[in-house]
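K.L.:
Next come the structures, one after another.
Each value in this text was obtained by applying a stated rule to the coordinates, not by laboratory testing. Model, not experiment: these values are computed from the prediction. Cβ atoms are built from the backbone, for glycine too; each structure is taken alone.
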Structure P
Amino acid sequence: MKTTKFIDPIRSLLTWSLDLVRAFKATAAVVAIMGLAFVGISVLIGMPPFAYVVIIGFVATPTAWYIVRAQRASTTSASRLTNMRLLTVIFAASLGTMVVIQAFPYGRSHSNPPITGEPQWATPRTRELMVRACFGCHSNEVEYPSYASVAPISWVVAAHVSEGREKVNYSEFDSRQRGADETVEVLEEGSMPPASYTRFGRHPQAKLTNAELQELLVGLRATPGLSGD
């Protein structure tokens, strides 16, 4: 009985959605292309999961409201749904969403807490290469670009920095850093810095040459606490 209580509304929603897709194929095709482009770009830049929910929700809610309202008032020709009207509402909702989300406070602090301690770097060059490759997310010396103030990119930057500092913060090495001993391993594997960090020409300084990477690895192996040996 309880299961039916949840299944029936979901089934009704799916039926309603499929009826709309059948009735407005052109709109459905445009929305599908927009959705695929949004998901594709979001994955490439490393969008945090909550951003998908917020953005899709903000676009879908006014669109669904308009459709329901139009269907209820469909007794007059002026109120009938058309592909053009639906697309206009969807584009307007998308534009409005991009404006509204700028008011979200998340991602705007751009804070750099105090530096309390760093590893005993083997050489100044080791630190220099680490600053280029890893300090963009794993330190308290993050240099926030101008686009880091514009949502949803600001959410991406904030999420990456927060996750990076939680994993290992080379500016707070006076306290235990649980991921520090994996530093050499992740650099050897090529999983750090992540591809999304340098994609689209961003942070070009983090792309080390093979020679620079080998030089860095030698220095890190000689730096206490970073190799896991």
Structure Q
Amino acid sequence: MRRKTRLIVALDVTEESKALRLAADTKDYVDAFKVNVPLVLARGMGLIDKLAKIGDVICDFKVADIPNTNRLIVDEVFRHHAKGIIVHGFVGEDSVRACVDAARGDVFVVAEMSHPGAERWNAPIADEIARLAVAVGAAGIIAPATRPDRVKALRAIVGDKLILSPGVGAQGGTPADPITAGADYIIVGRAIYDAENPRAEAEKITREIARAAATPLPR
């Protein structure tokens, strides 16, 4: 996955035409498109192939099952030309390692989610999950843009692994804060796809990222 603008657009819609239009409109300002389960349930895995012709695709399937089932899911994702997949880490090392072994691209492990409920159940084990991601050789982790202090803390654990940070915009995170805290990419959905002009909004966010990246915090 390239690292040019450091923006990933979440195509969290269910209409194929809207997803393809959003991808085409924003492709000049993003490094990848994130595809969630609802879109694939509604329109099928073939849509990943179509999006992959426009730009890099990360499948945010938050895979969380036994090792063999995880392997089957990951294999199917990369068969459709995705560049990455997001999986859960709480299922244990054997299940996450199965994802990494089956992948033909990047595996990102959810260390800590961005919604309020994660603070009670997810956050207490996030550091351990981050260490697990490093141990199994994952490409990186997911850390919350809504809590930049946690991005900084998790950066200290994962070293030079990639950090993708969701929660910018509708959930309250800013484009700048996770970048200055150590994130490599931010993930933005509703703030872009609900905008009157998604392309212009994506361009604006990339400018904010660029300003923040000019003065990153030490890692």
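K.L.:
For mean count of other Cβ atoms within 10 Å over residues 156-163, which of P, Q scores largest?
P.N.:
Working: P: 19.0; Q: 16.0.
Of structures P, Q, the maximum of mean count of other Cβ atoms within 10 Å over residues 156-163 occurs in P.
K.L.:
Assuming 23.2 is mean count of other Cβ atoms within 10 Å over residues 84-91 as calculated from a single structure, say which of P, Q it is.
P.N.:
On the way: P: 16.0; Q: 23.2.
Source structure: Q.
K.L.:
Can you spot which of P, Q the value -0.84, -1.15, -1.25 was calculated from, given it is log10 I(q)/I(0) by the Debye sum over Cα atoms at q = 0.19, 0.26, 0.29 Å⁻¹, for residues 52-123 alone?
P.N.:
Values: P: -0.84, -1.15, -1.25; Q: -0.72, -1.09, -1.25.
Structure of origin is P.
K.L.:
For helix-only ellipticity at 222 nm (-39500 (n - 2.57) for each DSSP H run of 4 or more, over all residues; to 500), the calculated result is -13000, so let me know which of P, Q that is. Walk me through the numbers before you get to the answer.
P.N.:
Details: P: -19000; Q: -13000.
Of the structures listed, the value fits Q.
K.L.:
Something else: In terms of FRET efficiency 1/(1 + (r/R0)^6) of positions 12 and 148 (r between Cβ atoms, R0 = 35 Å, to 0.05), which of structures P, Q is highest?
P.N.:
Working: P: 0.25; Q: 0.95.
By FRET efficiency 1/(1 + (r/R0)^6) of positions 12 and 148 (r between Cβ atoms, R0 = 35 Å, to 0.05), the leading structure of P, Q is Q.
K.L.:
May I pose another question? Which of P, Q yields 21.1 for Kirkwood radius over Cα pairs in Å, as computed? Numbers along the way, then the final one.
P.N.:
On the way: P: 21.1; Q: 17.0.
The structure behind it is P.
K.L.:
With distance in nm of label points 7 Å out along Cα→Cβ at positions 28 and 68 computed per structure, which member of P, Q shows the largest figure?
P.N.:
Values: P: 2.1; Q: 5.1.
If we compare distance in nm of label points 7 Å out along Cα→Cβ at positions 28 and 68 over P, Q, the biggest value is for Q.
K.L.:
Also: Work out which structure the value 2, 14, 26, 24, 18, 12, 5, 0 belongs to, where P(r) over Cα pairs in 5 Å bins from 0, in percent, for residues 60-171 alone was derived from one of P, Q. List each step's numbers first, then the result.
P.N.:
Working: P: 2, 10, 15, 14, 10, 8, 8, 7, 7, 6, 5, 4, 3, 1, 1, 0; Q: 2, 14, 26, 24, 18, 12, 5, 0.
This value belongs to structure Q.
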